[in-house]
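Multiple structures follow.
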Structure I
């Protein structure tokens, strides 16, 4: 006899919403889902999200999907967009980074934190990005902007395959 798993909660349903531009990663794993506050008595939910950048065209589609999921469960949804602090790729989960790599997108490395009140540091190191297909670090940036503004287009010099790199922000 098998026991059925409980149905996902509204918060779990919202967290699992895929990013419309990179549907292999959820908005929770992408790190743009800041909070989900469910009021069972009022049958209402307040969801706070931070876009990957202030002009992100996917934010309206994400907001609409949140409202749809809430409505389907009998809740009214208030979706709030918060721009500060600005989103950073450091908010991505390890599961999200792994999902990107399995899909053929090089996940971002750690973001460089800006220094307050001092000079901008200059580094002379090479930006190394491993190919998500073969693992080689012999890769070249073809275009600074790929299929979305959050990604750069790269090519592996070993397997010769092009791939997206999710930029560290």
Structure II
């Protein structure tokens, strides 16, 4: 499969998740391209239509807000260019001390479903960093890859979520 991972990271946690997803797909023999959300232009956005599965990952900013760079990417891909994405997956990082833990994940999943983009499975929410449980991220990515290959889609925003909590 041909995989794209579009992510936005401030502290490096979301980038670590993106790299674990990339590693999981590379180990399967998939071709993977990473895109930083703030570097997505018209050419990169249009190219997303050529991928079998596009992951979107972001941290949650302030009190539950999707960061501007990911908002801009979604606006460009979904609204302005109406890129026909085959399938998508959504992940993010956050901190449970905030009321709206990983709300950016819910917002991304909502916008994808609003524009009719099928989700390959449940969303992934990570408490801060995946460092202590990288196998959970890999397992999730492998499951979504199988779903994508088998044509298993989640057509509506699913309440089912996988949460990986950082252990101290």
Structure III
């Protein structure tokens, strides 16, 4: 029995730089307002506002995509949107393979994507352009992003006999 496990988070350097730069201006403005001589901002308001800015920007780092492939099927969870693992049983899968995709043009970017790009199906991804493509028996499609292309291919080959 082969098992594939992967856990991904939004930890890309470009994202950290972008988020860091995007909070500099609001923080500078809040600090400037607080330090003004006639400021009506209390210390509590200042600390709550500063904390709110930092918390809202850092919220993205709580996101986590967990994927597991085993004898029962393919399990995935995109926390905090999925509070428990979603399972796609082998009997529900018509076709499963690893492929390269275009995150922006096919799905509108990264994250939990299934609102506007219905022709491509749904996607759950964190980064990169490699995914486990599932074509389901009910005609729907699901792409789960992966950073472990070769390992995912090997495990999917193991379970091809379980796919309808």
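A few points about this structure:
- Origin of the derived value 130 (volume of the Cα convex hull per residue in Å³; candidates I, II, III): III
- Structure (I, II, III) behind the derived value 0.97 of Rg/Rh (Cα atoms, Kirkwood Rh), for residues 33-96 alone: II
- Among candidates I, II, III, the computation of P(r) over Cα pairs in 5 Å bins from 0, in percent, for residues 41-136 alone that gave 3, 14, 24, 23, 18, 12, 6, 1 used structure II.
- Structure from which 13.1 was derived, mean count of other Cβ atoms within 10 Å over residues 57-64, options I, II, III: III
Each value in this text was obtained by applying a stated rule to the coordinates, not by laboratory testing. The structure displayed is predicted, hence computed values, not measured ones. Cβ atoms are built from the backbone, for glycine too; each structure is taken alone.
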